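Next come the structures, one after another.
What follows is calculated from the coordinates using simple rules that are stated; it is not laboratory data. Everything numeric here is computed off the predicted structure, so don't read it as measured data. Cβ atoms are built from the backbone, for glycine too; each structure is taken alone.
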Structure I
Amino acid sequence: MLKKIIKHKSNTLLRTIYCCSFLSIFLLKGFSQTQGPKEYVDYVNPYMGNISHLLVPTYPTVHLPNSMLRVYPERADFTSDRLFGLPLIVTSHRGKSAFNLSPMIKLPSDLKPVQLYSYDQEEINPYSYSVQLDQEDIKVDYAVSHQSGMYTFTFPTKSNKYLQFNSHEGKLLWDGQGLSGSQDIGNGTRVYIYAVPESKPVAISGLKGSKVEKSTEVAGKNACIVLQFDQSGSALRMKYGISFIDVAQAKANLKREITDFNQEKLAANGRKIWNEALGKIAVEGENESDKKVFYTSLYRTYERPVNISEDNRYYSAFDGKVHDDQGKAFFTDDWIWDSYRAHHPLRVLLDSDNEALILNSFVRMSEQMKEPWLPTFPEITGDSRRMNSNHGVATLLDAYRKGVRNFDIKKAYLAAKGAITEKTLAPWSGKPAGKLDDFFKEKGYIPALYPNEKETIPEVNGFEKRQPVAVTLGTSYDLWCLAQLANELGMKADYELFMKQSFNYRNLFNEQTKFFHPKDDKGKFIMPFDYVFSGGQGAREYYGENNAWIYRWDVQHNIPDLIKLMGGNELFIQYLDDMFQQPLGRSKFDFYAQLPDHTGNVGQFSMANEPSLHIPYLYNYAGQPWMTQKRIHKLVGEWFRNDLMGVPGDEDGGGMSAFVVFSQMGFYPVTPGLTSYSIGSPFFSKASIQLPNGKSFVIIGKNASEKNKYIQSAKLNGQPLNTAQLDHADILKGGILEFVMGDKANKNWGN
């Protein structure tokens with residue numbers, strides 16, 4: 001997605017990506033092989049998607065599930081032949097390493113803060129990393145725990161041994177036993193480190209400019225300390241702990257998690273933890289590639305959010321204080337606009353206890369911030385208030401209705417209500433409600449400006465614009481979620497008000513074109529208008545990252561009414577088909593220059609951005625489930641592959657991968673907040689889900705294959721199932737959902 005880091009792309013970059021894609025698209029990276037049968041973690045390919053189609057790629061992240069310590073090789077991009085040192089902690093998804101470590105066999109005369117390495121023989125799996133720094137002839141091995149990690153450096157025999165530590169903006173200190181350090185990562189948040197080598201250094205130096213001088217303490221920009229060793233043998237080991245509280249806590253985290261310098265044991269423990277997490281869903285089938293895509297996608301859903309509780313304490317960037325977690329771990333770094341759709345529902349299904357802790361963390365964040373509003377983009381450094389709408393309310397409702405109750409729903413509701421009714425609806429803003437919001441409450445939509453009309457609302461972000469259609473539609477869904485929560489809590493007046501407002505999407509529906517169309521403040525549709533290209537960069541003047549063809553379907557909470565607005569089932573299906581057949585309208589170069597998030601195209605459909613994820617399932621609601629079955633197999637098969645370009649767009653640390661996990665199992669949560677799932681088409685002959693209540697739910701796909709994608713018949717616990725819907729309560733009971741699959745559509749099933 002364009003939203004978080006990249007706001008502008010040059011034509012040169014576009015040309016480069018298109019050229020590189022032809023050379024790279026079918027390249028595969030191998031897995032590290034183990035003896036004996038493959039385990040779940042052996043199907044994970046962290047390199048899948050590391051070359052982006054246009055914007056942000058996936059990263060081959062080494063971490064344990066939802067843990068604080070994350071690392072990945074830091075380089076310009078996957079194709080770069082240089083590493084920027086070695087990482088010690090990445091503090092956010094897509095972030096740079098807060099500290100870098102550079103092993104050396106000699107000190108250059110003009111030492112740089114971070115060394116650039118030519119490298120080869122790189123191997124990555126979820127719990128460990130290895131690489132050969134070929135020019136220095138240094139072998140690097142790494143293994144990770146939750147809040148600590150360990151490096152082993154194998155130097156050439158009888159070589160000098162140096163370790164250079166870098167803090168980009170902070171300080172470093174050798175205390176006689178270990179190296180402590182800190183770095184400012186923004187908004188008053190600091191990350192701390194405590195590193196202990198297996199043997200003590202014989203010399204400690206600091207970098208002053210480009211010169212090395214004897215020193216045990218350095219501070220400032222690119223603060224560097226160099227440790228020199230003379231131990232016998234070629235191996236040098238170094239372990240370290242990290243913290244967001246202080247150095248003492250980093251030291252305690254290390255002491256608690258890594259008691260020796262046995263890297264093999266550390267890696268084996270990480271492997272065990274990953275097999276337990278991934279093994280919550282066991283899939284069987286003959287297509288090995290599908291298994292690799294499935295378990296790689298499942299692995300990515302564990303990257304965020306992260307548990308930052310340290311010995312029952314945590315630092316909160318939401319108020320700048322250290323808190324007692326009161327026995328409930330605190331989670332952050334959750335991009336809710338991306339994750340509410342499938343990522344949170346997947347966690348409800350697989351790990352409801354942690355989902356409760358995550359929602360409890362949302363409530364705590366709300367209490368800790370100046371304004372008690374539910375967060376929209378909670379990160380390590382606080383809530384960045386990115387994107388449009390306030391979809392955290394959907395995560396609250398979805399979990400609550402599916403039986404997750406271990407959080408304060410009343411406090412959560414009030415925080416969500418404040419975020420939607422007291423905070424401005426203007427995208428990418430944390431300011432209080434203003435004139436734009438007053439207009440929305442009175443007229444039921446966000447007014448749009450004409451091209452080149454000057455913006456007068458101070459809450460509106462200069463780049464992100466008003467996104468009036470996207471905000472109106474998204475907020476209509478949020479208001480529906482608020483209404484449902486109010487009803488659960490017995491708040492009748494709130495329920496009636498927010499239910500009425502949840503129909504606000506109707507105010508922008510153009511009866512003539514059957515699109516959601518921006519209106520000015522007088523109630524007139526903006527004309528002339530192009531549903532593909534109007535709206536400028538990322539269509540932000542009217543939509544948001546995607547064009548009108550995608551937002552045409554953004555009424556997740558009332559699909560029957562959307563079908564009615566479009567003229568009934570037959571026309572609804574026709575309009576769906578039109579989207580998949582509508583040409584780009586310009587060259588790819590021109591199309592993606594304006595709509596770079598709108599990749600993974602099949603016609604005007606974009607597989608590469610989260611607002612599209614539910615669209616292929618909409619055929620189920622209009623009487624053609626067989627088309628959902630066809631679309632899902634085609635889309636997943638084409639756009640999610642076990643190769644370097646095997647993810648079509650910004651994957652967002654699990655936000656998109658959760659769609660793959662659900663879809664390959666055979667169902668998907670089209671409307672978070674309802675307990676029903678929409679049935680697609682199973683990819684595997686068997687998928688067994690280990691539920692939090694100790695029961696298991698098994699999906700059988702008899703004859704399932706790439707060819708046999710169509711459901712011929714279905715049974716739930718032995719009883720015929722003739723609807724394309726599945727309820728969460730039926731899953732929680734445990735049992736068997738059995739599909740008989742075939743190569744031709746049974747157009748009578750499920751309609």
Structure II
Amino acid sequence: MKYLILFGFLFLSTLSFTQTISGKISAKNGEEIPYANVYLKQTKMGTSTNENGFYELKNVPKDKYTLVVSSIGYRTKTIKINVLNDKNILQNITLLDDNSLDEIVVSGTLRPVSKTNSPVPVEVYSETFFRKNPTPSIFESLQNVNGVRPQLNCNVCNTGDIHINGLEGPYTFVLIDGMPIVSGLSTVYGLTGIPQALIERVEIVKGPASTLYGSEAVGGIINIITKKPTNAPKLTTDTFTSSWGEVNLDVGLRYKASHKIDGLLGVNYFNFQNRIDNNEDNFTDLTLQNRISLFNKINIARKSNKVFTIAGRYVYEDRWGGELDWEREFRGGNQIYGESIYTNRWETFGTYELLTTENLSFQFSANGHYQNSFYGETSYNAEQIIGFGQLVYNKQLGKNHDLLLGAAYRYTFYDDNTFATLGDDGIENSPSIIHLPGIFAQDEISITDRKKLLLGVRWDHNSLHGNIFSPRVNYKWNSKDNSNIVRLSAGNGFRVANVFTEDHAALTGAREVEFDGDLDPETSWNANINYVKKINTENAFITLDGSAFYTYFNNRILPDYETDPSKIIYANLDGFSVSKGISLNADLLFTNGLAINTGATLMKVSVTENNVKTQQLLTESFSGVWSISYRFEKNFAIDYTGNVYGPMRLPLLGENDVRAEKSPWFSIQNIQLSKKFSNSWEVYGGVKNLLNFTPAANSINNANNPFDVGIDTNANPELAFDPSYVYASNQGIRAFAGLRYTLF
């Protein structure tokens with residue numbers, strides 16, 4: 001009888017056609033790796049190793065699989081597995097140490113180099129970081145980066161710019177794939193609509209980078225690196241909505257146009273049409289928006305294996321904010337106040353490596369920005385066209401010198417309907433045309449295996465302002481095991497200002513705009529010291545990154561709101577301005593699934609004129625950010641993100657202005673829950689602005705009389721309509737939910 005039972009058991013086991021895959025995961029030195037992720041690709045079968053590095057996958061049907069093993073600090077490994085119906089599989093796996101935590105960066109030196117080896121400190125943020133707090137634009141995504149603050153500049157139309165270490169948006173140079181795309185008009189209006197499904201990572205360099213990138217790279221650079229068509233997923237979709245009625249859709253599609261052409265198509269659509277007025281000032285708390293962005297990037301294979309890539313983007317946006325009963329027929333009138341902005345924008349950029357034995361490449365970009373807008377009854381129509389090209393030569397000289405030479409040219413055409421583009425007679429229109437040729441050189445000197453010196457210099461000739469010279473020097477030392485890294489840097493920056501394209505306050509509100517003399521280029525000198533400490537334990541990988549920075553400005557151009565409260569006066573500063581401070585980042589990755597990223601910046605940005613020192617307007621003295629994530633079993637995760645800001649000095653209309661002189665301490669906090677189903681589907685949701693913080697209800701001064709009817713604003717400036725008193729969004733607490741799908 002017992003033989004009959006045994007035979008029946010064996011027969012049923014054979015019919016089940018399922019087996020077990022098991023084994024041990026260990027490091028190269030033989031140590032077991034606990035809590036490593038083990039799963040079969042394109043299935044729902046997965047597990048984690050126990051504290052002894054052992055894993056077991058039961059009831060695996062007969063088939064061919066790809067076994068994937070991953071763990072923090074090790075390279076992900078894939079193995080082909082053929083499951084037969086008559087035998088269990090024992091598969092021990094050895095993982096190699098992973099240096100992927102040491103990303104490849106290009107922003108510091110214009111050439112690919114590991115983050116650890118870069119003489120220039122570069123911060124890298126992956127798409128995973130931004131997914132912890134999903135937003136409809138890269139502008140909002142940067143709110144959780146230490147020392148970087150998206151600053152709203154208007155309570156009505158909600159346009160803004162990006163501050164780095166307390167310096168305003170015009171000092172921040174935004175690039176896409178290393179090309180200067182976002183500048184001038186788009187500094188305020190072009191930071192939205194970049195499809196986040198296509199973003200591979202964002203690199204941030206704090207401090208002047210004018211030696212490599214020229215004008216505008218004074219405060220720092222933000223380089224948005226898009227995915228390569230050859231290794232991007234076949235299809236990526238990400239859509240979410242909020243309880244306020246926001247709808248955002250990101251789509252990325254990889255395609256093959258021919259056997260030589262690989263393409264990557266991206267679409268971003270954002271829509272918000274809900275008129276909300278929770279602070280009861282009769283103005284929209286959040287600007288209504290309807291935006292579509294199309295992005296296409298192609299790689300062209302060449303017999304020489306040289307790089308040829310070209311990309312293009314088109315953005316259309318209809319943005320409006322104002323009194324609740326405003327309709328389209330009131331656009332440009334003086335009955336009901338509204339700020340309506342139509343934006344049409346195109347961009348193209350690419351890289352072509354020349355057919356030479358030397359490392360020689362041509363990089364190019366061009367963009368056109370067209371804006372049709374009304375701020376109440378004030379019309380602002382502008383057109384901007386920028387063309388850029390540069391030839392870059394990279395040469396290794398011996399073992400110790402890595403030489404980079406370049407020649408660049410930038411053309412800028414700008415025209416609008418303000419007095420800024422009037423001719424000398426004050427009647428004829430005279431568009432601004434600027435030619436900016438330049439050359440630059442950089443030598444990275446390897447003094448020893450652990451010491452590097454980077455010397456750079458740039459010369460530009462501005463057709464309106466003459467010659468501009470920008471030197472810089474960087475030094476890096478690292479310990480033998482790279483657990484300690486010290487970087488020192490010093491350099492010069494310059495910038496040519498265009499007030500109407502960069503400062504929204506010049507267009508909105510009742511203040512009169514006045515220029516005090518010709519505006520000369522701004523110059524700055526910067527010094528920075530950076531220290532990185534890496535600590536690896538059995539259960540955690542810890543990186544501490546601290547910096548101290550100091551920037552001194554000559555000829556700085558700041559809007560003067562205080563000399564005459566009825567005006568905004570623009571002039572070169574008769575004195576100097578200083579931005580100085582310290583910052584600290586801490587990244588903690590634990591093997592149990594917990595990840596903590598936190599940072600804080602303490603700074604002082606002051607303006608000294610006529611021997612009087614004051615704190616710069618709209619600049620916090622302290623800011624902090626955090627991101628705390630925990631990955632549970634079965635692909636479930638929780639993310640808690642947030643920031644905190646210290647008080648900022650705010651622009652008042654006079655001594656009788658009843659609004660607070662400084663903003664309060666405030667914090668924006670968010671929580672998200674996400675769950676992955678297989679390797680393709682992911683659902684997520686949560687709550688934004690958990691503390692429901694919003695600015696004071698009277699932030700828009702004289703909101704009940706936006707056209708200043710019956711008011712002499714020269715005699716009583718504190719009674720004027722003013723929406724420029726803004727330091728945070730009026731958007732309060734809200735729930736959100738989203739769905740992601742990825743096809744590999």
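Assorted remarks:
- With semi-axes √(5λ) of the Cα gyration tensor in Å derived as 44, 30, 25, matching label from I, II: I
- Entry that produces 1.8 once distance in nm of label points 7 Å out along Cα→Cβ at positions 547 and 635 is calculated, selected from I, II: I
- Which of I, II leads on FRET efficiency 1/(1 + (r/R0)^6) of positions 67 and 147 (r between Cβ atoms, R0 = 25 Å, to 0.05), largest value: I
- Which of I, II yields 2.2 [distance in nm of label points 7 Å out along Cα→Cβ at positions 419 and 731, calculated]: I
- Identity of the structure behind 4.4 (criterion: distance in nm of label points 7 Å out along Cα→Cβ at positions 195 and 611, calculated), options I, II: I
- With FRET efficiency 1/(1 + (r/R0)^6) of positions 283 and 315 (r between Cβ atoms, R0 = 30 Å, to 0.05) derived as 0.70, matching label from I, II: II
- Structure from which -8500 was derived, helix-only ellipticity at 222 nm (-39500 (n - 2.57) for each DSSP H run of 4 or more, over all residues; to 500), options I, II: I
- Of the structures I, II, the one that 6.0 was derived from, the read-out being distance in nm of label points 7 Å out along Cα→Cβ at positions 83 and 571: I
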